[in-house]
Structure I
Amino acid sequence: MYLLHNIQSSVIESLSELYGQEFTEKDFQINQTKPEFEGDYTVVLFSLLKKTGRAPQALGEELGNHILETKPDLFSKYNIIKGFLNFSVADSYWMNLINDHYEDERFGKQSLNGKKVMVEYSSPNTNKPLHLGHLRNNFLGWSVAEILKANGFTVFKSSIVNDRGMHICKSMIAWEKWGNGETPESSGKKGDHLVGDFYVMFENELRKQAIELKQKEDADDVSHYDEVQQQKLIELQQRRNKLLEEPQTKATAEKIAKLDDDMMETRRGATAIMGEVKQMLLDWEAGKPEVIDLWKMMNSWVYEGMDVTYKLIGSDFDRTYYESNTYLLGKDIIQDGLDRGVFYRKPDNSVWIDLTSDGLDEKLVLRKDGTSVYITQDIGLAKQKYDEYKIDQSIYVIGNEQNYHMKVLKLICQKLGLSYADNIHHLSYGMVELPTGKMKSREGTVVDADDVVAEMEKEAQIKTEELGKVKDFTPEELAGLYHIIGLGALKFFLLRVDPKNTIEFDPSKTIDFVGFTAPFIQFNYARIKSILRKNELQKNIHLPLDFLPLEKELISSIEKYPAIIKQASEELNPSAIAIYIYNIAKTFSSFYTEHSIANAESEEKKQLRLRLAIMTANVIKSGMGLLGIDVPERM
């Protein structure tokens, strides 16, 4: 039990004994004492006055005296200031904490609680390599999984590989048209990069054909559109014309731009090359041998490339699912829903669900040609996850652009009466943008994950060499150090903010040995390890029972680590860990600047500070580990 909960339970026990009533944590508030007052923790008394029938001063004295009598190992004294009861934590409490945990590398982590959670993240498409956005997804999902483990959950890390569908067929069509038999071996490219290049080629041709259709449309030639497409374009154009008649505000301009995008998307769907894609998807679902062989070959290139990237960034999974397997299960569930009236079939044979009464809209779950859409496989996968692991919660780490999709998935599962539907949780996170704006796979403006890591390692090398403290490192050690610093800086930069927030990524701002960065934390860890190598720890020595202010600030900050892990677990928010570990490193830096360890005023003080240093290093290593960040023994 960490200190705040210890204080909370002590206050409840004393109140119950003093006033013969039941009290809970909701009856009062405990805060850290403000710096201008003496004490460590403050019990706010005002909400207790009516229930106890006491005036603030009397209540404070009765409660303060009772707790000092019953918990002499917890508090040393108290004072009362206008309804605020301020307690000073006993130095013996801090000393016991140090003696009990200074060598405990698992400090702050909880034993198993019997609950099982699956965290799904990464979830790449096999038509392009992992990019900067995938990095935030991987780092966030991996870290959340580790934080949940640290809080006692049994966690399964999973990824769903989107290995089928129109987007995959686009790369396949492009390779057939323009590949000339090119392979990763013949091109010298990583397989995922090669396939991604063909996806961009396809999109360039698709854009070209869509523009040509627009030109024909302007010339009143709409023969290339079917009836549904013609009607949709007419409706979109009518809505656009109405908006043009309104005052031209920023909001109006955004609506017009969205309608322009929708019209262009309709034209894209009418192009000849998209017709080839739709036919290839039909052939794939029908099991046409030459299509399946091409699909397997190109996917294998991508898997080999992605495995290299996963190893590079330290991402791993306990279970990998493939959409090519799960979509059939989704189709079976949809057929069952059709039989029970949850779904309905339109005249064109497509299958839908009506969610308008729930504030959403109608949702397509099977195309008119019988092929599945994303939601089809997601429904099947939700069932497969539960059947295999009987998980208590299923967490999906997916960008906020899919908020609507995830609402639909959960609602459909609920309407199907699936027992696990309520336990579906979408961990929505903001996009990673460049100073130049959003990345777009279609236009080839994404930042490749491998390139990002390489650039971070180079930045780490430049900044480290500027400090001139690596002359005794071998070339191999330096390469490892630059990777640890560069990748650590990248992970910390992407995890130090609340997941909901959008991030603008600039490599030059991520690596600095001062400030809110991973290198600053890593430097302080390496400094502690250097101190510990140079100073011998004596285990059988009587330590002083008095703490200087910075010593007390450091141990009291360390004590909060279990509570921070709990908070980060409940909020699914690694930034709570990142902020805390940075503050620990900053506090140690201030402490070390003010108080020598090697030349402490006494051997007893030296041994006390060595133990504080050990605990600090353990917490930094543990916390950074929950973020997936290594800490070097020397820098």
Structure II
Amino acid sequence: MMDTVKELRTLQRIILPEAVQTDVIPLYVDSGDATGIQLPTRLDGEASKTLAQATARQEKQAEHLVQRSSSAPDVLGRHSTHLAAGTTVSFGTYFNAFPASYWRRWTNLKAVTLELETQGEGMVIVYKSNARGVIQRVDAKVLSGQEKNSFELPLAPFGDGGWYWFDLIATQDDLTLLEAAWKGDITPRLGSAGGKATVQITTMNKVDYCIDNIRSLGQNLDALESVQEILIVDQGTDKVQDHPDFEEVVAPLAGKFRIINQANLGGSGGFARGMYESVNNGSDYVMLLDDDVVVEPESILRLITFADYCKNPTIVGGHMFDMYDRSVLHAFGEVVNPWRTFYDKPQDDMSLGHNLAFSNLRNTHWMHRRVDVDYNGWWMCLIPTEVIKKIGLSLPLFLKWDDAEYGLRAKAAGIPTVSFPGAGLWHVSWQDKDDSVGWQAYFHERNRLITALIHSPFEKGGAVLRESLFLDVKHALSMQYYTEEGRLMAIEDLLSGPEHLHPSLSERLPVIRGKVKDFQDAQLKSDVDSYPQPKTKKPPFKGRRNFASPGYQKLIPWTISTVGRQLFKPVDELAQKHPQIQLSYSENRWWTVSKFDSLLVTNAEGTGVFWYKRDPKKLRENLLRAAKLHSKLFNDWSNLRQQYREAAAEVASYEAWQKTFEKHTESVLTR
């Protein structure tokens, strides 16, 4: 009796960057040294202390990684690379290592097969890691001439974390990797053909980004095989379809491309439209994408493939890299702290803004643990339409917290979210913008509180009200009166009940932005010389720029003293006509700003300068209003929680959104 040969299906292909993308090579191939964390045979005593010491040694070694690196290989194409004799290249990288622990946890895959085709003289060495980041050699093979090799690798040891990867060594002659892939022998949950996704981009006057991403998708036909439709929800005044390159870039997508022009309903209105349309067109998934991103097209295929193999319907998201420092990983996974209802990291030792060019995957121990998350940012997130039919669409939050709330809602319904390594894009990092001030502060405050009302397991939302009041005090002391106006409006609207949510999508932003003219601190000027020159009778704080935080122990008495000074001390006469100092954005901290009567502050993007002026009357009004609103919110919390929880399903329903879309759809363009 003959053995049945199992069909192997490609799970993840080895990919290389385009020739001009030299700044992202460390995400694809690694020519540097890496030994992983070196631990003693036994972990006696404090294991965490031993691990910390090993990590410190490793990080010190990583400082010299760039100097020790050999030259990068010659990239021959998206799937092939050439090594000169005497060089070594590792594919233990973000985009090419195999995230074994994720496949072990979320799918029924029992083993993965590495297949590679090479030409030349050399060696292939297969490695794996465990959850602690310890690297272990698995297998090796001498290579000669043109040949194909495969390695069957079990997934059983990867319960808590770990990856597979391979290194290539060119020995006495050159060596070329023709192609390689990680393969599996099980059938996808949705059947042999796999699922189809609507790839949806919500945009607001980011036309060039959209055109570039449409062009990139049109040039990657492999990714398009799993795409049902590419849908642009255009909510701007500068239309994607009016770009001079539009017809050229959409030509390869004939029959798979559509634009819906609608009024500005914010990110949640755009993403909800993508969810709505994916259900209507029969897609198995919707992939939500931000507009101001650069996508690695293979990531689309990987997210769909992984979702196909998940045991149950699962939300699968990609990671975000820094648009302007492209080897920097912004976050590896995020959770919502239930006590504070605030963004958080799954582990304390994870680094935000980790540069893989300086400390590669093999050298970064925390990247080897599997990270379980509460949600994935909607810069790149794949949602099964089964999930949408079960729990509804996004809440109409306009922007901020819509992705976190949806992840928590899905989790409560037994639907997991996976932030999947090896699938990512590049986006402007949060460090290059500050959306906690200005008009967006309204949505931050309201939507965070709504999320707490619906999902917090604690009475009164844990610490959320205390922190909200503290933020109001902070903004008021920082002379950010426009920001504070938006935050207080947010609480007033929240107290009015969930009925305001759908109408507010189109109505609230014009009101908030219309108030800009009433606030000095909201006036941004691009040229600092447009303001009077800073003057003061004597240099503040003896001329030193050491603006240290008061610290937690002194915070309460310091705040009381500062509030008293701002409330009752007259504003310096000279400061009413001239700023006392100019601060950089990095110096713009509330404990520093609150020391002055008048100052210039650079915005986060570095594109302009604000002039903040102390106004004791406005401060008194804001603090009194904030205290009254938080007192009412505290007293009404239980009633409001019931209202928002009972209304959530209806507000997020297909039918409710359908009515909103019917009111605000302007036109539909199909190609």
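Looking at FRET efficiency 1/(1 + (r/R0)^6) of positions 21 and 261 (r between Cβ atoms, R0 = 35 Å, to 0.05) for structures I, II, the greatest value goes to II.
Largest in Rg/Rh (Cα atoms, Kirkwood Rh) among the labelled structures I, II is structure I.
When mean count of other Cβ atoms within 10 Å over residues 221-228 is computed across structures I, II, the figure 17.1 traces back to II. I have -19000 for helix-only ellipticity at 222 nm (-39500 (n - 2.57) for each DSSP H run of 4 or more, over all residues; to 500), calculated from one of the structures I, II. Which structure is it? The read-out comes from structure I.
Determine which structure produced the value 5.3 for distance in nm of label points 7 Å out along Cα→Cβ at positions 245 and 301, calculated from the coordinates; the candidates are I, II. This value belongs to structure I.
For the set I, II, ranking by FRET efficiency 1/(1 + (r/R0)^6) of positions 125 and 493 (r between Cβ atoms, R0 = 35 Å, to 0.05) places I highest.
None of the figures in this text is laboratory data; all of them are computed from the coordinates on show. Every value quoted in this text rests on a predicted model; they were computed, and no experiment measured them. Cβ atoms are built from the backbone, for glycine too; each structure is taken alone.
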